[in-house]
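No lab work stands behind these numbers, since they all come straight from the coordinates. All figures in this text were calculated on a predicted structure; none of them were measured in a lab.
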Structure P
Amino acid sequence: MNKKHIIIFFLSYVVLIAQYNPENHVVTFSKSYSQYNEDGTTKDWLEKNKEYFTKMNPLDKELVSSMVLTHRWSGSSKETIEMAEWKSIADADKSILSRADRMKKAWPNDKKREDFFNGYNKYYTGKHSDVGVMELNTARLKRNNKQISENSIVTIMEYYWKPISQVENGSAKERKELWDEFFDKVTMKNNKILTSMELHHYWTGSLGGGPRPVIFLVEYANIIDADNTGINNETIMKAWPGEDERREFFQKRNKYIDWGHKDIGLYVNRVKWNKR
């Protein structure tokens, strides 16, 4: 077996073992960096980005969904984060390799394509960072399939599950059932939660030897809803109207949660640039 075959075998093996559940999808996060364009305007920047994404996204058959997130309260105002959802890491790779062909289809005239990207690229440094590759739990996925014209707000937070061995009388089966119940009765019934994604370790971060990180990406219509810590109260009361049954449910569910969470970011979601 030559070196090339060894590398291909190794990569195939990694892909095979990395996607824990073949029903789940892969979510990638990438970051680009804007720069001052002395010939540009905010209006022109918005129009060029809208043209880029509305032309390119429909041509990307591997891309399931995407969000383009810009600065609100988190990180640098120069950073733009693209969240992309794929059925598999192989589809993500196929999409990246076919990008140049899609650009030619989106702008078939060579001169117009060159002119567009000469203007578009003036707003960006050309630098790119791969922020993360996560596994998306499609069984607990709420999609916002509505056509909306106003930008929304996206929060990304990291919570932690205790190792099952540290949960008294705990089991993976019970944990799944409790999280499924909360998702069905609360997340899906709360109309102020437009999108909810539950993301698990795939290739990014660390896993093992302690609490398991679980990242939640949640989309809201506005900053008021995003900042409302009691946004689920009404749906929780409807789901478990009896005080005793409500207390019993959350005592069971919360025993699986390790204390504390991390705020990864709060962003403006440029909805006209998305693929839903």
Structure Q
Amino acid sequence: MTASTSTATLSRWRALFWEPVAGTGERLAVGVVYEFGGKWAATRIIRDDVLDALYGKQSSAARSLIEHGLSIYQAAAAAGGIEHLSMPLGGLFPTELRQTEATSIPDVLRTAALLYSSLAQIESFELADDTAMPLPEEVNRRFSTDVKSLVIGRLPSLASCFGVGGKLTDGGQTVRFGFLSPKAVLHFSVLHPNRQSASVRDGRARLWELHRAKAASGIPIAALIMSMPKHDDPTLGLKQRDQFLAHKIELQKEASGAQILLHAVTTASEAADRVIEVAA
């Protein structure tokens, strides 16, 4: 996802495939040659751990071959554009020319990776440009809005329960909850794979607000409905997946210790189901 304040730019690009054994037709999507903001570049997207698993001690040689091919494509694109780069160069094979709206270079690479590769190092080029990612509050707001729309579409009577404010202490400031009814108080949050630390801090803050709200009001159900990627999501790198699982377990323990439900969901539709279950 990208911040709503970013300006989209039309980017031209080709994904690049490598054929480790010539003539076999067995190819791996390894990079992208692209134009963004009037500049040409070629970037490797295949993960290091994939090359290490495939080639062991020879993985550095494989990386060098791929990087060499990418440098040739970058030089050719800078010299004459990308339209005519339809033939193999430096051992790499280009896809058809594509054009997509993008707000950043990571956005271009992410689009190419999602279309052509399940072995891409998405987290690395997204983390390299942190400003291209929305802040947790922006992500949470979009998720909450999607959930609200889906719930109201099924149960219009619950519309007045979304975005309701309440006070956690006498004379304190009003805290706005994702959902508040006589039966349940809910918060919505997102554990973003590329902003995990910030997402976890936000989740902990919401757990504390739910704990205080439940204690002060006597509402029987308090729950944090948190959007998380699937454990086997192919766009997650090994390190990223390990961090994600550790954070998920930690948040579940903290929620359980405070008598708060933590519903891990992967889609807004699944989150809407959880809201209706606790509110019905």
Structure R
Amino acid sequence: MTSLDPLRIRLRELIEEARPPTGGVPLAQVTAQTASVLPLLVELPRADAAGAQDFESFEFRECLTVLSLLGRRLALLDLTPSAAVCVVQAALRAALEARQQDSWDFGDRAVAAAVEGFVLGREERVAQQHGERAAACLRPLQIAEQCWALIPSGEHDAEALSGYVDALGRAMLDTDASIALVDLSQLGRAERDTAIALFAVDETVRMLGGTCVFCGLDTRWSTAAKEAHIDLGHLLVTESLSDGLRMVLRLARASGPRAGAWRAVVDRLRGERT
């Protein structure tokens, strides 16, 4: 056992005694997240002979930074604010016992730093949850036998958009579709990375022997495409979604049923792997 083990064990005991509402998060996980601050709390400078402490010293500022990060981690675990404060107070009590002190003036500052970090972490967690809900609602939409559409809306980063593009490609491959429609008018951000992710649909569809139609391109997307060195002149573009729908349906009627060559290749490769 290391010298920190008794302190960690004491922290676990104090957290179990306090029984903070963790929402199903195991106390062992809460303890593991909290234990990192214990050595800093124990080693903080003691008050001088006059009882004064320099809270602006490097040791105290470092400890406050770690406490703020702890608050953020507890927020990302979906703990409530009261539960987070309870956990931090347990850590302060464990450190006080190890320092053989009854109290110190640093306690209120420590809790305030953790709460500040908790607020930032809660904002981050809420944004993450909103993004997950938005992503769960976004799926490729089959609008005809040969046509699939991707109509993203809201705020999405480039990584998420790449995932939607991959999903569109898989849907087209599985159904032997040949035509895709991508509407960009409802997206909140038009940036270099998002342009690269979305305009990659054209290459994906061409690899499947199909055709992609884009609509909803405004000056924002023209600027983003230019920054990404994407030539929009090589793409099929319509002004509005209604125009795009008419075009892809016309292309679908003209193309007729597909022979399913790509799917046959994939099925053969899958068979070879088994």
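Some points to look at:
- Given 6, 24, 32, 23, 11, 4, 1 for P(r) over Cα pairs in 10 Å bins from 0, in percent, calculated: source structure among P, Q, R: P
- When helix-only ellipticity at 222 nm (-39500 (n - 2.57) for each DSSP H run of 4 or more, over all residues; to 500) is computed across structures P, Q, R, the figure -20000 traces back to R.
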